[in-house]
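Novice: Each structure below appears as structure tokens.
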Structure P
Amino acid sequence: MFTILKEHRGFGKQILLLAKNELIKTYKGAVIGPLWAVVKPAFTIFVYWFAFSCGIKQLKTLNLDIGGAQPFSVDFFTFMFIGIIPWFFIQDSITQGAKELRINRQFITKVKFPVSTILTYTEVSRLFVHLILMAFMYAYVLFTIGPSWYNLQFFLYCPLMFIFFLALTWSTAPMSAFSKDFESLIVSVMSGIFWLSGIMYNSYGFDSPFLNKLMLINPINFFVNGYRNCFLYNRPFYANKTECLVFAIEFVVIFALGIFNYNRLRKKLPDVL
């Protein structure tokens, strides 16, 4: 960890500038440029709204039982909208994060540039997009649900999500640089991960107690449910202590593995790339 922090020392301004340039580079040649980062999620949200709120009428409203609270009904679009916003960030962090060292190999092979900062500035660029989408989502929440003190928990969940998936790239990006098969595997399983996570359904609402507990193992559920805690459920982050404990263990494991894999592979990256 000290190695990674040392690499970041003195690169704060460069990380922000490179994060901005990363957005511009990603959408270079497009007429509306970085606005595509918002248009694509907006179109996806529209498709899901049309399919589930208009097409499948029985899912227009959901009866939610989240445990420790009175069951209540909510419009499906509101439920889906709040849960899918963190998913866009998570999906890009996993799929694009695994590719970043291969895409930005010039910084490793031609320029003396700290490898870990590449993963940081690309993750910051995704955070910029996430915050823009969050602004739209929060405007919707204010209009339909109203403000709540629980909204402030966003400033706990969002940094945690950023750090967790940044630490994940410390493992996945070097491993993908060594093996394109690993990178392809990540892309292949993302669709399955989407449906195994409680983005389109209530991960607390299974009839089987075993399944309800099993869903706690998926860290994506922690963030999706966390955002709903902030803006829909209006309940504190510690309401489900088991969920918090499981995530804390996973956080420590991912962080430790990230540091281990990064330090193990970083010196071999220039030769591999």
Structure Q
Amino acid sequence: MTLDVRANAYRPDLADSRLQGQVEASRFVEGALRRIAVGSTPIRRAPRSDAMIDSEALRGERVRVFEETAEGWAWIQAETDSYVGFVASDALGPVDPAPTHRVTALRTFVYPAADMKFPPVAALSLGSRLALGQAAETRGTRFLWLADFSGAVVARHVAALEEAAEPDFVAVAERFLETPYLWGGRTSLGLDCSALVQLSLAAAGLPVPRDTDQQEQAVGSPVDGNIAGTLRRGDLVFWKGHVGILRDPDTLLHASGFHMAVVSEPLKDALARYEKAGSLVTAVRRPSFG
């Protein structure tokens, strides 16, 4: 069986050493661990600035680097969801220090000082991870300094990694309403349908794969009766190449390429529109936690 190249790092000339014996390649390497050191960076299908964006990696996510080119590209695999592709080498930083906190706000900023009046030096999206240390307070607002003191973030916008996850992933997804649709996007500035599902479930403590077809195979369990079954809040509705989240049995929340935004609409309207385009629901799955 051919391994999925989205989730397995192999090419004819180079492959992950963990795949030795499963794939053929001229050379196998272990790869080096690094972290994303910028707010977010595109994961591209080829080492070119005009290549298609398949996904994005967020600040603090750990990646395994198998190759870096003289042109400034790195062939990586993201540990968050095993996604493989090319990122700009200058988006990478050292693997240590390890993150201590995650961003829980839809988006926030890194300031050069513990003061909101300073112009921010970076923007971060929900799910980004940071190594934070010393606290500071300015005019009643509490900040946490990055471990290397290169900047500070608003303390109420982050949570320690060991703190409890969000109790309702649908409520997390609802916070993305009106965010622009962006193919391959994975931030609160723009995201696609499967990223909305992935980021929301991750905030609730459930890591899931990146793409729609992968999620349809891996997330939760099928709902009896499919779309004609007894539906409830949090069920995932899948079409070929698309997924949405039920806010309630009659309302679909999704990052829609038709609307070019995250929208909430009657489920019956979405079903009719997809059916008119020749696409029927392929599955309804219910995520399971714990």
Structure R
Amino acid sequence: MPTGYYTHPAFLLHEMGHFHPECPERLQAIEDHLISHAIDGLLDRREAPAATAEQIERVHRPDYVSGLASLSPAAGYQQIDPDTSMNAHTLTAATHAAGAAVAATDAVIAGELENAFCCVRPPGHHAEPGRAMGFCFYNNVAIAARHALAAHGLERVAVIDFDVHHGNGTEAAFRNEPRVLMCSFFQHPFYPYSGTDHVAPNMSNIPLPAYSNGLAVREVVDTIWLPRLHDFKPEMIFISAGFDAHREDDLGQMGLVEQDYAWMTAQLIAVARTYARGRIVSCLEGGYNLSALGRSVLAHLKVLLET
């Protein structure tokens, strides 16, 4: 079965101002690398649908969803926090980003796809049930994981987050939810300054100091993540695929390279094959050095394609 690749033209229309690191050029850099390495033709390309209100509100409060819609500007920008703003296309892009994750979940569970990568923006893992922040509006991975539980009746799903920043929104969505295991590492202390206090038993949060390299991350995966995953036996794996822990990315200070992302992907595929019929849905989160992002997504996709 093929690897799915979900995207949508609206993702290129959302932008938060000149020189903002979370920019449309991120997706163009990924596409350039796929084309130059002849990977684009191997993917099952699908246009992301819009998520429904029901799907979004499994994670986000209805008053938050309606409030966000009321803030959407007809022109210019609506500032949400010092780093996050909306333009006229943001809400459409966010709705399709969440819809990509849901549609990928449906297709993978139906057996149409082996696995899927959602090349989306805005990212999602900082979006809390009642708050947009950190470039994020809807929590794409959390919405997809809730959909797998609610619409497909899965009993155990795992969320893996290897972004340089802690996925505070995903943790808020699933804290003390026994059907969800979340495994993450993140630079600490660092934005959003969370993930280390009052950690719930279904969270495996591993703070790492600045300048931690791939060897340190591989040790975390080998000695902490994998034992937790084998004990949990997930029926599906969702990945918050942030690539800003790359050593060339200026928004973080960690030292990963493309081969580290490929290695982590291979470990997760092995777990998915053992317990989850190979079912993986991966969603783009961070990654702001355009060259490093393109190379890292390429490495991630090559491993997904090899399954």
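Novice: Which of P, Q, R yields -21500 for helix-only ellipticity at 222 nm (-39500 (n - 2.57) for each DSSP H run of 4 or more, over all residues; to 500), as computed?
Specialist: Structure of origin is P.
Novice: Using relative contact order in percent (Cα under 8 Å, 6 or more apart), single out the structure from P, Q, R with the greatest value.
Specialist: Once relative contact order in percent (Cα under 8 Å, 6 or more apart) is worked out for each structure, P has the highest.
Novice: Taking mean count of other Cβ atoms within 10 Å over residues 134-141 from the coordinates of each of P, Q, R, which one would give 11.0?
Specialist: Q
Quick note: the coordinates plus some simple rules give every number you see, no bench work behind them. Here the structure is a predicted model, which is why all the values come from computation and not from measurement. Cβ atoms are built from the backbone, for glycine too; each structure is taken alone.
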